[in-house]
Structure 1
Amino acid sequence: MTEELKKLISEAKNICIIPPQSNEPESLTAGLALFYTLRELGKNVNLITDQFPENLQFLIPSLDFITQPKNFVISIPNTVADISQVYYEKNENDLKIHLTIEKGQVKKDNISFYFTDSKPDLIITLGIADFRKELENKLDSFGYLLSAPVINISSEIISISEETLDIIKNTDGALVSKNVAHCILTGLTMHYQNFQNQNTAPEVFELCAMLMKQGADRQQILSNLYKPEIKKEVVMG
């Protein structure tokens, strides 16, 4: 890790982590490992992803643990309609926002939605060459991400999990905690196809041993990643 990269992470207080919106599994586990690390270092961290696949949810104590942008705005231009009153009603099922329109007409295309969270000090993407293009359909919602420094973690030589772990180990004050080790070992297991891939080097097995010493539970990982298929009994009549 370069000194410049190390300095960016060290000085940043508000950090956004963005895996590919395709929910590529190994990038998600690497992103979650970074999330745990930076939270433990006292950073304010947002992990921006649509959802976690069911077979990876064992890595998260609670989905509420994953913070997301919270300041949400609904905007209607004054040139479209003159709105004199706004009120809402909320029940167990939904929230309804009511608008009283004095002049004009509001259509769906006139309404925009976006977040107004503070601009992050740093954005970390995983395997995304151009995060602006990746989020081009969401830039209205995530416009507050623009103009912040971007670190993209990707590698053609080693896995994203290994690259991410190198960054974590070289970040001032960072420790490879049990949660981090669990996420990285999960990513390695997927990348190397449960270590059956012919490109699995001896160093990878040494790394896995280190991660298990740090608390990663390989048996739990395997039982979640490779759940046996439920065979359905077919009754012929």
Structure 2
Amino acid sequence: MGQKVNPVGYRTGVTYGWKSRWYANKKEFSDLLVEDMKVRKFIKTNPKYYNAGIDRIEIERTRDEVKVMLYVARPGLIIGKKGQEVELLQEELQNLIGRRVNLKIEELSKPEIQAQLVAEDLAGQLGRRAAFRRAMKRVMEQTMEAGAKGIRVQLAGRLGGAEMARCEKQSLGSVPLSTLRAKIDYGFAEAKTAQGHIGVQVWIHQGMIEGDQQDGSDAQAGQAPKKPKKTYKR
């Protein structure tokens, strides 16, 4: 289960929403999809915002404009002094896609339990030649101290400069990948080392989604009886 299905895609439309929210006909759909990819790639690969800690980018479209929402751990690096950097980024995005862009930045309250940020942090440590087991343990302990219910980390590649690539896994707490009510955040990053790239995958269990208690009781009260009443004919 954990190796076959992306936990975010598994829950999209059930407990999670879509990261791109817009509708288009068949002729325009492919062009708008490419625009979304350009926007995400431009922001994520820009070296100015590498240390800002961008967790995810959500895009909404209306007839007049494109609304881009950034969820960031350190928004000050993107906003800049008096909001100059935000205006510059907005202009660059407008020139990139040729549409009016409305840029919004949201600060993450707990970046330590965001899987993408944890994966990028671990990849950065591996790129600086840190011992991979020690780095994994440190990252997992920080995440659990921040309030996560569980974390699982998997590395794949030439770990420690070994000749043969292998896979290494570590986990703490519970990570119920098959439970739809569980908030499982997933992140992936690549560590660029002298021996080659190392893939970093992180699963973080952020807690359970609690439903409305009244819905369950109303549904139970409204259920039909299991056995129909017998009717006797004379």
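Could you figure out which one of 1, 2 the value 1.25 for Cα Rg over 2.2 N^0.38 Å was computed from? Considering all the candidates, the number was obtained from 1. Given 24 as the derived value for relative contact order in percent (Cα under 8 Å, 6 or more apart), which of the supplied structures 1, 2 does it correspond to? Only one of 1, 2 returns 24 for relative contact order in percent (Cα under 8 Å, 6 or more apart), namely 1. Assuming 3.7 is distance in nm of label points 7 Å out along Cα→Cβ at positions 38 and 158 as calculated from a single structure, say which of 1, 2 it is. Answer by label: 2.
Could you tell me which structure in 1, 2 was used to calculate mean count of other Cβ atoms within 10 Å over residues 110-117 as 14.2? The read-out was computed on structure 1. Ranked by FRET efficiency 1/(1 + (r/R0)^6) of positions 118 and 182 (r between Cβ atoms, R0 = 30 Å, to 0.05), structures 1, 2 are topped by 2, which has the highest value.
Read-outs throughout are calculated quantities, based only on the coordinates presented, and are distinct from any laboratory measurement. Computed from a predicted model, the values in this text were never measured in an experiment. Cβ atoms are built from the backbone, for glycine too; each structure is taken alone.
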